[in-house]
Each structure stands twice: as structure tokens, then as C-alpha cells.
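Next up: the structures, one after another.
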Structure I
Amino acid sequence: MAAVMPAPAQSRLLMSGNEAVARAVWEAGVRVAAAYPGTPSTEMLETLAGYPDLYTEWSVNEKVSLEVAFGASMAGSRAFCAMKHVGMNVASDALMTLTLTGVQGGLVIAVADDVGLSSSQNEQDSRFWGRFAHIPVLEPADSQDAHDMVLEGYRLSESFQVPVLLRLTTRICHVKALVTVGARQTHAASGFTRDAARWVMVPGNAARRIPLMYERERRLRELAETSPLNVLEPGEDKRFGFVTSGPAAMHVREAFPDAPVLRLGLSYPVPVERVRALALQVERLVVVEETEPLLELELRAAGIAVHGKDVLPSIGELSPQVLRPALARWSGEDGPASGAAAQAVFPRPPTLCVACPHLGVYYTLSQLRNIVVSGDIGCYTLGAGHPWHALDSTISMGASMGVALGLDKGRGETDRNKRIVAVIGDSTFLHMGMQGLLDITYNRGNVTVLLLDNRAVGMTGGQDNPASGRDIHGEPAPRVDFARLVEALGVKAERIRVVDPYELPTLFKALREETKIDEPSVIITDRPCVLIDAYQPRRPYRVEESACTGCGNCVEVGCPAIHVTRREKAVKPSGREVDLSFVRIDTPACTGCDLCVQTCAPDAIVHAEPLHAASVVRPG
């Protein structure tokens, strides 16, 4: 990725929250930025990679990204790392010690919470980490806030020598607004100073740092009471007063424009006395927070009468369409309904792309019997859906390995003959799967691993990783050899197969044979994601309608370029009634992967006109 020329200072740019964060990180004079891609946080590092004068990297996981950023801070440079909410679970091992060491150069950690579960396996409130780690939490309400709070975060970080958590949500990350930007600051690295009592966290040294942590938190509490990041917006309607933060503050202002609102930009430590003063001015004080009642419980513990989750839901965004009817019901007033009834639309569940190399994998798994399949986090998680229904579990990044081993070791007589398969993608394997495979081989598990190498972090937009052979800038980088890697992790060479997932007979044979072997085995599928440059489309196909018998075999592949045009019922000579599905192929979307052809019983799928590059429509 070529460096871009940043817009000049005082420009007003239309930016998403992620873009605004990236711009402010650059303006703050940051020298090192690291992340692992994950929606809704991905674009922060993608955007930063285009700026000059700083180092950026995709790390193999969030823990490593935080450790890289912390190392830069130890060297006296300003540093940044970003992740989605579940990524902080991975990074927390490092975080919980950094709160004792503190930082040298400023360190801002951006964590993007997926409120409403747009693309995540859970809904998690990252504000907990501020309390748990005793570090300040900043919560922007829009893109301008996101930009400004990054700059303030570095000042706060260096003033208190503490990591600062910037908590965003999906709405802040992706919604665009006008942002006034500034120039890049000069921030020279102060250099690393040897101080084993601070940087070497053996128990004796760590114990002496704990009182310093609590003293720092006391000073931060004093700051919170006067911080300009915490703003009281006055209002004449005193029936309700609100304490809120982040995008919920914008929702409150839209829903109740005349009510007083205390908007917490520095949401932890909590400015308890400012809240107490507001409580004396209103009839009812309501805490509006997404998603957990953290602030509510702290204020009640301080003796302040507040309402919150007794009135408002604990899941999803607290939009005006949620706030107004909830408070109207609670106060016994006539209020608006919870929103107009949604217009019925044809369901469009998520699915894999046209010609996705995972299609053949899940088609094959769906044809096998007597297997249990543990899945993982990535676009291949969609294998749990229609028409394959090929996954039996999905928990967290890398969990397919450990879950598969547990299924093997925990099986009883009823499962004695079942075969255990784990499915994991290339980036996920490098993120957290290698340890799980090592555990399988070390403990002699009877598991067959399907390692789906599509040379990209597919679900978050095709970012590069150590398996793609390119770095964050698209420059050549060492590419992992998965066959050698899994052999090094203990899998016997004869139990490692590399197959083309477009060759269904080969894939089916490999799965049948390896699942019959009572020892660990790995099948590596080797085809690039259809959305990256490494993918080469082939001649597309069409359906010869006069030859189509409606067998529906091609539909079971799950390719979204195949459309059912009509369904009929028929009676076989045996008297059994069957469903027929007659199809067509959306030829402009087809990339000629050949999967449907291999399943077509009457050979009704034939090549369309010769391939012309200009006519190929990339899926997605």
C-alpha cells in the first residue's frame, strides 16, 4: 500500500470513526501501530498503513499487537494498537501487567465493541477492562470526538504514565461525520531506560508497583471531576436527567432534546460528585449505557438514586426508538410505540461468496455421515448455515482445536464410532490454532483437522497475514509453509495432505481416509479467496435448461450464483415422492470454479461464452 499525502491541518474531512482515530494517531506523532483485523475495528490500521512516518503491522493476534505497542512505548515512542472487543480477551494477559509497569511513551489502546452483534459471537462491554486494569476509559460519541480523544489520550497517558483505553462501538467506527483535523506533531523517542524494578514483573517487583497503581487511580478520580471531557449539557425539562457516554449520548440528545445530560467522555474513573450534583436538579436520574450496568451500579454504590437497566434493555443499541417508548411506559405517559412495524422482506441470510474455496469443503462435509465437526471464527463459520449445516460448534478464535480434542477424549459409548473433525482458517490457525494442534498431537488425539488456506483474513476484508506472503503494505514477506509447520507441531508427514478444494473427488477421498485413521491428521486446502488479487477467474458456466432434470445436486454446493427457478414434485417408479429444483446460473457472477459441474447428474451445466476479463463480475 503506497503512502498517502495527508490532508493539511484545519481541513474538514468526512470520516468514519475508524478513519478519524487513524488520522489522530498519525497527528499525535505515533511511531508504532499494531493490530489484528476484526470488525468493527479493522479500518483503523488499514487507514494508518497509508500514512507516512510511522511503522504499522498486522500482528498474528491481539496479544502480540499489544506487546509490540508496549515495547515501542518502553523505548519512549508513542504507540497504538487496535482490536475488536473479543480481541481484548486475548490481549488481557499483557494488559493486566501493563497496568503495574505503566508506560513510558504514550500508549492508546482502541477497542471496538460490536454492540448489536453485527459480526461477532457475543456482545461484550469493554468498559469492564478499565475497572479491572485500573486504567482510564475514553468514550467518543462521534467521529470528531474519536479524533480529539485520541490526542487527549496520549496527553493523559504520558501525564499519568498509564495505558489509555479508547472504547468505541460499531456505530462510532463506521458512521461518518465531518472532522476538523490537524498537523502531525513531532514526538521524539526518549529511549529505553533500564529499570528492572519496573519492567521485570517478578512477584517481588510487581508487589511494590501495586500501591503506585492505586495512587495513580486516586489522582485520575480527582481529574475526572474537573475534566473537560465530561460535559453537562443543560436542559429545561427536569422530569428526567441523563448520565451517559459514547454513541448513547447522541441517542439521548435526539430522544430528549430538552433534558439535562451529563455526557462522560472520560467514563472511568466516574465523576461521582458531578453526577450527584445533577441528581439534585432532576426528578429522576437515568443512566443510559450500552450494554452492561457498570455506571449504574457504581452510582448506586455511592448512594445516588438512579435508574438504568430496570427501565432499559441490556442488549443492543439504545436508539431513540428504544429510549422514548421505554421511558414513556415507565413514567406512565402516553408515548410513541417502539417503532413502525418492519416491512416484511425476503430473508437474505449471510452466505459464502460465489466460487468460495470453502464451498466444496462444506459440501463434502455435508455428505459425510457419523462425524462431529468443531468450527472456528472466520467466514467459514457460515458453514453452519444453509444448505450445508456442517458445523456442530463455534466458540472463539482457535477453539476448534481444543474443542475437537475434548470431544475425542470425552466421548462415551454412544459416540465411540464417530469421527472428530476440526475446521480452521489460515489466519485463525496462526492467531490461536497452532497451540491447539500441538495439544492434539502431544496428547495423541484422534482428530482430523481441515486447515483452510485461502491466503487472506477473508471475513474482515481480505487482509494479508503470514500465510499470504505479503505484509500490510502489500510488499513481499515470508510465507508460512503450512505442511512443514504442522509437521513441526507433531503431525506425521504421511498424515498431512494438501488438496485443491475445487477437486471434490480428491477432497472427499482425503476426508474419508484420514477420518478412518486413529491419530492426528491435517488436510490443507489450497485455493486463494475469490476476493483477492491472487484469485484467477476461469471460464463461466450456464445451465442447459432442456437438460436439467431438477435433481438439485448443484444447489447443495451452496454457491449464490445458482438460483432455483422453479420447484416441482415428482413420483419415482418406486412410488416415492421427490422434490425437484430446476436452476439457472447467474453467468456474469460465475468464475468457473467447476464445483457445480462435478455434482450435476445429467451434465446440464456447460461453459458459457468465452471468458472476457471485462465481463467478469467479482463476487461480493
Structure II
Amino acid sequence: MSRTRGTRASALRAGAALTAAVTTAGLIAIWTGAAAADTLVEGPLIADHTAVAASEGIYRLPVGDGVAAEVSGAESTAGLVMVVGTAPGATIVAAASGWLRALHDVAEPAADYVWIEHPHGEYSKYSGLDLAGTSAEGEWIDSGAPVGVAAEATPGRGALLLWEVAVPASPPLQWRSDDGAAQNASRVSARVCGIAEDRLVPGQHVGAPCENAPPTAAFGGDGVEIDEGEALVFDASASVDPEGAPLTFRWSLPGQGAAAGPHASFPVRDDFEGVVSLTAYDQVEGLADTVSQTVAVRNVPPRVDAVTIGSDEGGVGRVRATVSEPGDDTVTAQIDWGDGSAAQAVTIADLAAGVDHGYGDDGAYTVTVTATDDDGGVGAHAVAMEIASVDPDLVLDVPGTVPFPGGDHAVVAAGATLVATARATDPGTDDLVFTWSNGRGRTFLRDGIAPDAPQSPFGRPLPETATSVEHEFASVGVEALQVSVADDDGARTDASAAVVVTGASIERHGAGWWIHEFSGAGQPDIDPATASAYLRAVAAVSSVFSEADPLTGTSDAIRILSPRGDDARELARAELLCAWLHFASGAISWEDTVTLPSGIDVSFAALMTEAEAAVSSASTPSEELREIRGELALLTEEGQ
């Protein structure tokens, strides 16, 4: 902490310089010369206006040091205007430090006047003097510094200085321009130092400075450290004046501004190192003490708060982030997407709106958003970007698939080969592996060279891949042709096709023959396993068996093939089962043609579809059912 104290000697040296120059260089040059001296050249920022009956401050006699003056009219009916008689050309000085608010300099010197505003809120006026220079209103003037010289009011009678102290009702003071008379103020009784009880009484007096000591400015601490965006807060309440005079304060922090009053706050928006100065002025003559304190404002790195919105592999992930910077720094930002790609430079506005990035492969990627201010402060936030694996799309194409009443099935004869094709696509940058139900398979590598890495976010996915298989079905019945495709992350899709495997019989048999085969009596022509396989094939292609009428085994088959009485529906159902058994045994094909009694040729498929609908509908009349039975019976008759 450092200190600068304004002294009486410095004020006197400034006054001497002014006196020497008053008649030559003019007042502006004189006051500029005062600024070069080692006294204070600036006052507080503002005055403290408080209405009082007697003056708040204690003034010196407004004549130069050692100048004799005859005072008259003190506290008289003149309205507290002090009439000071002195020799023409005698130096007239500021009775207390303050700002020069009015400098009225006209051709008739006796009409010149000066108003000075003092830090404690009072104004003093000097009339009947010769300014002898150009006005410089607004300048600060120290106590004892010349404001002009006494003018001879009447030849042979000496010079008369009219001096008064006033307090404005509502600052600032207003005065008439011609004579400077105050318009909104009350005169107060001036207290003058060096006189008993500080009361200016009539009589002979000699100009001299007041004997008072400068105040002591104080605020705590040898240094202040804060973060940018906060405020440097100071308190001058520990400052004191030896005479107990009220104090006025001025704070100065280069680069950050100035403030007045016992408390000061400087919000600092950027990192900073400097010195704050506090000057405490007593409100009598403006003597002052200045104390300085070093301050440091630390840079604060930006704060980053990021969130991610994941997606599926092959899609676009998004990151949004807010960047908070307490200082007035320029901030740049970048995103590390966590997939090995180069960091992407973005703006703060981009981050607020959201930035997209494509990911070719699934995984939990660590996305890091970094913000850097122009002082090198770095803030970052790392968050997980979840990219989900997607199952491959798979299509199984089995030629010869037939739309049976009981559902779509491919048809192949026992011992024959069926060729099927599987096609797959995957949105990710993955290898694909096909596996067939007969154990065959095929692998497609994304780069065609080596297996794919666990995460491969770059590049393009495989185009549509396809593989075929030749599958031989040895036994009669119903089987499923299955294929699966899996990517290298384990995502898998399955597809299957139902296949009806028919026998190789060339003969068609009636219900009695089938009942015998299913009963197990005697010497059957087909083994029980084959008989059961035929029934499973019928149940697969029919919508009547087993949906409407159970066909779970040979006992159900015997029951259906053995209708009782002349019920048209049961008779038609028995004939329908015989027709399906012709198909399952291989004795008739789905595409074969049947000639109806009417002479019209229809396909087996059309006949069976119509028969299934008639038998399963409760509203089908008996006559139609008998007709359907007769058409189905033709199949057996034609095959025998």
C-alpha cells in the first residue's frame, strides 16, 4: 500500500507561482502552472450539499499570505457579505479549495466576480476584483491559490472585495449573469480560521493559511484478488481527519473508471492488474491524503454445459452446449466427436442451436466440447453420445411359394432341391454374415479385405448383399427354410419360409383306403410316420383342418373320413380331406386341372379354395355342399 499526502508547503508554492504569473500569462496559464506543482490538482467528483446555518467549512481570509485587509460588514445587515478592504493590486485568493464555477471578466474590473463550489457543498463568491485573464470554468483550484487581484473601486479610496458564502437550496447554484447574485441559495455565516472562535469579526486581519492537518485515507488489505465478472468493492470508512472535518472521497482505478463517496464498487469484466487509489479530502481547504492498493482480477475460464442427442448407426447425432463466460472475452469453441475425426471448430451460436455429426457404427462415443477465451482460459465438458445398433433388413425369396387357404407355403417333392435367395442391407458400416438352416452360410466384409473393427464410424455401409442356397428336402411333411443375417456387432435378423414336402405317389385313393392306412390294421401301404407327415401337410395348407375341424392325428383323420348319416357338410368335409391327401401324397399337383361335370376345366387350386370356403361357412346350403362333394369326388375317380 502506498500513500501520497497533500501539504501546506506545496499549496504555498503553487500560490507563489500564480501570483508571479497573474498579470502576464493570464489565469488559464496560471492554473495550468498550478497543476505542475506537487499539490493535488483534482478534487472529488461531486460536492456534498448539506443545508447549514453557519458554514460547514472553515475558510481562510481570501487575500494572499501576509496581505493586510480591513474587514467590515461581518454578520451585518449586508446579509453576511464580508467587505474586505485592501490595497489595489493585492492578491485575492481562493478561501478554500474547489471548482471554479463562474468567472465573470468584463471591461470594468470592479464588475468581475468568481463563484467557487467547494466539496462540502458550499459556494464562495468574490466580487470587486480584476480577473486579469481568460476564464477557465470547471477547473479545480487549491485553497490560497490566486483568483485575481483587488480592483480600485473609487480612485484614492483603495480596493473593496465583497466576499460571501452561500448554500444552494437545490444544487447546482444559480446566479444572475450581470452581477453574479445567487438566485437559489441562502448566505451563511462564514467561519474563518485564525480568528477567535473562527468568527470573522470587523477589524484588521492578515491573510494566512489555516493551520489544519491533512486527513488520513485508509481502506483495509494490502491487495485484492477477485474473479473477472465480480466487483472490486472498497470501503473508506476507516479514513479520519485530525480536526474532525467531514471528508469527501475520490476513488480512481485506471482503466476501470472513478467513483465518489465512502464506498466504491468497480465491476470488472476482464482479467486485470492495477492500482486503485483512494483520496480523502477534508472539506475545509481540500487538503488530502491518497493511499493506493494493488488489485488483481483473475481470468475465469468459460463454463461449458453440453448435452447429446443420440441416434442409430448410420444416422446423425447432435450435441448442444451453452457456454458461460463471466468476462468480456472472445470465446472460441470446438467439438471432438470421439470417433477419431479431427476436432470441429464451431461458434457459440452453433453450439446453442445444435451441431450434427454422422456416425457409421454404433457405440458409446465420448464427445468433448471445449471453449477457450482470449486469455487462454479453457473450459470443457465431455458427454457420452449413444449410437444404437440397428438390426439388418432381410428379405427371403423362395420361388414357387403358393397362397394356400391355410397360408403361403413353398411346395417341393420329397428328395427334390429348393433354391432360395436371401437379400440384406444394414445402415451401419458393418460386415454381414448369412447363416442358413442347413448349416450353409456366407460372410460379406465391408472393405472386402479384413473383418470390420469393433467401431468403424467412417466409410460407407455395404450395398445390398444377396446369397442363395440349394436345400434338399428328403422327407414328406412340413419344414421351415430358415436364414439369419447378423452384423459384426451381434445385431441379427431372421427370416423363414414354410415348405410343404409332398410324397411321390401316382395313385389316388378313396376314404376307405385312407381309413385303413390310418388305422394301423393289417399290412398298410404307407408307414405310420409317412401317414402322420401327410396329415401335417394337410393341416398346414388347409384352413378347415385344423382351424375349423381338428386334425391332430390319425384318429381325427379316421373320424373325418367316416361321416355318419347323410349330413351334407360332413360328407363334403370327408371328401375335402381325401382331396388334400391326394395333394400331400403327391398324386395331384396344386397346378393340375380338373374337369367338372359341367365340362368346365378348373385348376386344383381354384377347386380347393372354393371347397374350403364352402365347407367352413355355416351358411353354405346343403345343395351346394353336395355339389362341392361331387366335384371333389372326381379327383379320386380320375386317379383310379
Structure III
Amino acid sequence: MKKEILSGNEAIARGAYEAGVRVASAYPGTPSTEILENIVRYPGIDASWAPNEKVALEVGIGASFGGARALVTMKHVGVNVAADPLFTLSYTGVRGGLVLVSADDPELHSSQNEQDNRHYARAAKLPVFEPADSQEALEMTRLAFEVSEQFDTPVMLRTTTRISHSKSVVTPGEPPGDVAEGSLEKNPPKFVMLPGNARKRHPLVEKRLKDLEEWGSSQPVNRVEKGEGRIGIITAGIAYNYARETFPEADILKLGMVYPLPKQLIRDFASRFDTLYVIEELDPFIEEQVRAMGIDVVGKERLSVCGELTPGRVREALIGPPEKPACQPDEDIPNRPPNMCPGCPHRGSFLALNRLKAYVTGDIGCYTLGFMPPLSAMDTCICMGASIGNAAGLVRVLPEEEKKKVVAVIGDSTFLHTGVNGLLEMVYNGNRGTVIILDNRITAMTGRQDHPGSGYNLRGDDTSQVNLEQLCRSLGIENVRVIDPYDLAATQRTIAEEMERDAVSVIIARRPCMLMKRNKVELKPPLFVDADKCVGCKSCLKLGCPAIQWDAGAGERGQARIDRLLCVGCQVCEQMCKFEAFGVTND
């Protein structure tokens, strides 16, 4: 096979194919999304988006119990959702190999927290591998399936954003031969976790960890790289690359399996050095275990537990700052804050919520950007699906006049992920509350993946489509209204009416994402600003649309300008202007 340049996510997909995976399931989430988008290209793999991560893992468990190899992928916070079945799966073990990819996000590039999911592996008592480049991502994916079946355990493959998205040279292996069909095999004592069965399984889990520890001490996945013998470094994952760059002459114990740790290998390595560093991102996961072995190391007292490491950060923490920066830009580069796209349908909803002075419990998605000025219309954001539950809790403690201000906002994909239960709770317990489902027909923020409400599956085939109106009514909600968020007056009027209602109501703000990949969105001609009519009132700037620019030197007070390359002709800005300064181009 010739060499290829692959991202870590592409390499994991390839590794799963080479391992003979039959089923792959996931919920999209940066930085893990591209694994499923690539794995679907390989023949013989049933790959699909699940409504959420818990369901994805349960699908993988079912395939494993049927004797097939299964890959389940998610971002780090997705493991929180999948933790319930994961911990019990550790007790049952597997039949076909099962690998869970947890893509962690140091530096919070696209996440609400920076959790280190190696702790999940320790808590659930399952092995975790951590690749340092794309080649290792491929190899460790294959190895993880072998270990899963050899030791009767689910295996976690932990990546980080840099591994997931950076590219390096990979030598692909051979694809598998014929993969056997699944089969039924009854084994209730192993797979039915009643207390009596689970008690018998627990000692097996503990023995498994000891066996894995011994196994890891003799496997090339954990290796010693000889140096000059003055400094020893224990490291893993992307931090290995930074350690090697910063200390090119050091002896390095490069760990590929970071739990359980190969303790004898670590003791033998550490005995050779007076100075021993542990270089790892986020928590002192390896460091604390090495210290518990009675080995003194230098680690997080000098390396930060927050954010990513870089060669520069490692060097400054362990060696000292450089005499001068490697490069210095001649000019200050302006910040480029995140923003909703031109024509984003969410903009009209948040403008109305801002004008109505609503207290908005928000959720995870593109619409989280409703927090940003000038819309400034989001007050809380915790996790997927939390907006509705947060609103239900708020109205229970507020005085009557304050309750009506609370509005929960959630996207269509997020609503189907974990929002339905929150809405059911709100109805069941007789709360009042306004819930807005921002239905743009796609999982937009992670790259426009399909979901059960889009009408298409991962392969782009037509499939059943959830009817949100019927779903909400089936939960017992009598007041369900559908609006077009491009109609600013109707949007604000409808939200205002429902905020006054002393009952649970749902508003579905329906308008497709402007970046829909199936050409369902018809772009209109761009608008322009008539300089003779623009008085410089800046009302249009309250939309925060990237296509609207401000020319401070035009007119007496400055004037708005339209970037024709960005404008999609949604005409929302036209509704903001009292002076009819916006017009539609004829070309």
C-alpha cells in the first residue's frame, strides 16, 4: 500500500476498516465528527448517526453482543451522556470487539469544558490507548479491537483536537477478508447485569486490569526511546511530539496505553534518572499514578493543567523563556470573533428575544452565538438539552411576574438529542414556560450532519423524518406554533404572546440553514444600501450580520454598506430600516 497523508480522524476510520468493523455509530461533535463521515466510504460497514451518544454506544453494544466488531465515536462531553451503559459494559465485557473513541478538546476550541476523559477509563476500569500521530491512530485502532477481544473488555481510544485534525504520513494496511455475519449466542450470566450476576463479574474486571498492566509492560505500544541518559521523560499522545521537539536528547518512555499504566516498565525506566519529567496535557493523570508508586517527578507544578501544550509552552515551563520570540508579527492582527453566518435564520429569533428582554436559557449549537453582541440574547448554556430543564427549574423559584420572562431556546438536532425529556418534564410537572425550537433542518455547528428530523441518514439516503409539531403535541403540549424567523414582526409578536401564556408552549422557528448541502436554500440577489436614504442610525448593525459593514467616513454620521460577496439576500436587514435605505440589486 502506498503512503497517504491522513488526519487522525481519517486514520481511525481507516483503522476500523482494516480491523473488520461491521457497525459504526456516533453523534457528531467536534473534534470527532469526521471519523464517521470517512468510515461511511468503506464497504461492509453499517455506519449511522444516532440521536445521541448514549444510543450510539447502545447500538455498538448490541452489535458486539451479536459477535461483530463495533466502533462508537463521540467528543469528550458525549461520554458524559454515554457513561451509563459504558460503566455496565465494563462488567459484561464484549463478544465482538468494541472501541469507544473519545475526542477530547484541550483549549476548548469548540466545547463548553476541558474535561480529561482518561479519568473515565480509570473509573470504568477499562484500558485506554492514546495515539501521538495519524499512523499511531490507525495502528492503535486495530490494536484496540484485538485487545478488546483478547481481554473481554471495551477499549477507549482517546484523541485530542490536534491528533484528530492534524495530518501526517500514514502507511495503510490491507483491508480485511470476508467478515463473518453476526450470530445470536445466549449467555445471560454474562450479559444480564442483575446484582447477582454483576457481583460475579466485578472480580473479573479487577483481574483484567492486572492482566492488562502486565501485558502493557512488554508491548511495543509502550516503548523506551534511548537518549543521552541525563533526563528522563514519561509522556503520551500529542505531548510526546512536544517533548521530543523540546528535549531531542532526552530518554523518553512513550506510553501508548495510558491506563492501566505499565508499572514495572515505569519503575525500570525511572530508576535510571535523577531528573524525571511527566509531560501530559490537562490533568496530572499519569503523574499522580507515578507519584503513587513512590517515584518523584516534575510535572504539573510547572506545566499548566489548563489548555493545550505546545513546544513553546513546554520549553518555557521546563527550561525557561527564549531570549527572543521565534517570530513577531509587524502588525496587530484583529480578532475574528465567531458569528452567525449571513442569512442565518437564528438571527431573527434572538433579535426578538433581545427586544423582549427575555431571560434565555440556551443550549449547544450555532445558536449559542446568540450570546455574542450585538444580539446578546442568551443567559445560560450548560450542556446538550439542558435549556429546557434549566427553564423548568427557574420558573419554580421565580415570582409570577418574573416567570414569563424565561424562554428556553434549543436547536432541532439538540432537541432530539436530549431536549425531549426536558420538555416532557416541564409538561408532566405542570410548569409554565416558553420553548423555542430553532429548526434549521440540520446539525449545523459540527458541519451540517443529518439527524432524525432532517429526513436523511449518514449516507444521504431518504429516511423517515420526525414531525416536531406532532412530537410536541404527543407530549401533551396544546400550544405549538410555527414561525418563519425571517419575518421579524411576526416572530417578535408570536414570542411575546407565548411568553404571556400561563402554560407550556412551543414555538418552532423553521427556516433551513443557509449552508444546506442539498441546494434546498435558494439564494436571493444581494442587497445594497441607498446612500441618499441611509441616515447613519445604525439600527441594521443590531443584527450583527457579517454582510453589513460600517463606513464611518460616509455621510454626516457614517453609513452602512453591504458586502455583495457575503449577502445572501435574506432581507432581514431591510425590515430593520425605517428609512427604506435597503434595496435589492437587479443583477
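Each reported figure results from applying straightforward, stated rules to the coordinates on display, with no laboratory input. None of these values were measured; they are calculated from a predicted model. Cβ atoms are built from the backbone, for glycine too; each structure is taken alone.
Identify the structure, out of I, II, III, from whose coordinates distance in nm of label points 7 Å out along Cα→Cβ at positions 150 and 206 was calculated to give 3.3.
Derived from the structure labelled I.
If Rg and Dmax of the Cα atoms in Å, for residues 94-357 alone is calculated from each of I, II, III, which structure is the one that comes out at 22.4, 69?
III
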